[in-house]
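Down below are the structures I want you to see.
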Structure P
Amino acid sequence: MFYFDPTYFIFALPAMLFAMWAQFRVQSAFRKWSQVPSARQLNGLDVARTLMQNEGLAHVQVERISGMLTDHYDPRGKVMRLSDGSLQPSVAAMAIVAHELGHAAQDKEGYFWLRARAGIVGIANIGSNLGTLLFFVGLMLGAIAGSDFGYSIAVLGIILFSAAVAFTLITLPVEFNASARAREMLKRNGLVTVEESSGVNAVLGAAALTYVAAAAQSIAQLLYFVTLLGRRRD
């Protein structure tokens, strides 16, 4: 039975544990530094306004979004959406707001990796779901019919899933660069003290781990698909 192959855990378990640890780190960092108030008593919206005005990002709209750590920048509408936690006067809020405005700065200057990620997001969404389905359907057809047609379908599934893997890899320079821009903007505008810079680094560093974990999980799954297909072919 393809879906219960025990060797799957050899590939998936390390990446899964890493992802759980990364999620724990980001939640722990956010919880700790969300309780540390900004020395200047600036909430997330204040930080956003200051950075947008001084960094040439006044065209960016700000909207509220529900949930925790659901903050994101939408390049299509030039909108930064902030959750309630990021609207508080805390060090964590400063880090998150500056990070999302880092994406806005990338968008403004046409940052290559941001454009590349936007260019494959459609095929990546298709590949993450349809690719997996085609892979297992192809394996079953190959096992039942004993023909190369089923395996060709499985290979197509792997190719489609590879687009999803590529998306997670391209996301890494996008996120790392946005965090670097966030640190620079906060320092350049005198919004953080030395202690607060430490907190900003902790929050952004922990968040970066979640993107590394996502890439590791997708690579592990791709390697499993390739290995399983090779075994079935043999």
Structure Q
Amino acid sequence: MKPPDTLLGQSPLFAQWNAAERSELARRAVYREFEKGEFVAHYGNPWPYLLLVAEGAIDLLRESEEGRSLIVATIGPGEVFWGLAFFLADAPCVVSLQVRDATRLYLWSRDGLLPFLLENGKATWALCLLLVQRMQRASAILGELAFQPVAGRVARLLLDHFKDADGSHLKRDLTLDEMAARAGTTREMVCRALYNFSDKGLIHITRTEFQLTDKHGLTRLAER
């Protein structure tokens, strides 16, 4: 794992402070380790912190009263996240933060970080830019859920994962429930969409992997 000073220096937010200030920020941070499946914060609870992921990944999860889940985003190494209570006292967290992989992170409380933000306009501006980017992403998700059919959302999910795959083969490391949570639907609808893609010759499905056989066709479906 990268030393705290190095990690902070590579962050768009923390890089706005000089080396001495970053050392002081690193000294004030609380270091935490979490195992897969643990929660860093729960939906509805005030959480007045900002975190920086050092290793691992955290899913931003929203659950309905019916038990359905939506993974709004996943944050990984070098990325930051904050609770609403970091800005507005006692405001409830709008998502749960669930650890996707074994994760190491640094935490700053609102009271500990606010004096540094108030004294550094560039850092405050960098945090504002991150807020705008998150708002843009939230708007895109709402648009997809409101206007894009389930098949298009599942197609987009597959294409996003194929970007990181080696060639046209994608290991099936996501369960149907996880795919449903990312596409904002149910496991039954995901299963139906996948086999519909297979029937159309867009992908080939085996027990262990997906093979992309018609990228252009899958892309057209995702953009429909």
Structure R
Amino acid sequence: MPETKYELLYFPLRGRAEPARLVLAYVAASWTDTPVGNWMSVKPSTPLGQLPVLFERKGGAERAIPQSASILRHLGRTFQLYGQTSDDALHIDIAIDTAHDLANAISPLAFGPNKGKDPAALNRYFDDVVPLHLARFARLLGDNAYFVGGAPTIADFAVFNAIDGHLSVDPNLLEKFPTLAAFHARVAGLATVSAYLEGRRPGELAPLASVRATGQPLV
């Protein structure tokens, strides 16, 4: 039977494609990560005129899948990372949507012309807003190793990605959340994930680390 091969098309960023990359790395799929430089030349060929797009190829057939959330859930179903029951899938969806909440919350501070220009706003965000999101994760995780069941699901990679990006800004973020710190270390320590993490591109939030540490805006 022909092997299924994947190509993930996205900007040269971690961004919305990173949870899918983590899943593809975890399952050791045959995949390539294709950064898009000249977006306007590629845009007309994409299903919805946006990125990411996952190309799935097998036996001469090709399918192009848009929308980051749809890509993640498709991979979950394909690789049996979406739980065993409908209740499992529901709890996975809840964790994923909670991860999206955190990933989206920092956008106004991290992107655009004011990126890194307002240290006070960044500190308020990390001191007052982020702990609320982390408390939600801790409540969903409980004392479990993973968010649903005894093995990783797509929920774990979505949550890991949201937390990991914030840790690149504030490495002490999880001091008051030991179960989340253990969870993050557990996912990062998965053999195939660890190998991927060693060579992946730098995160977009990392430049904010100096703003958080020194209180000085980016020049």
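A short reminder: the numbers here are calculations on the coordinates, not readings from a lab. Since the model is a prediction, treat every value here as computed from it, not as a measurement. Cβ atoms are built from the backbone, for glycine too; each structure is taken alone.
The table that follows gives values for the structure above.
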item: Distance in nm of label points 7 Å out along Cα→Cβ at positions 23 and 103 derived as 3.0 - corresponding label from P, Q, R; result: Q
item: Label whose coordinates, when percent of Cα pairs over 31 Å apart is calculated, return 34 (choices P, Q, R); result: P
item: Origin of the value 23, where relative contact order in percent (Cα under 8 Å, 6 or more apart) was derived from one of P, Q, R; result: R
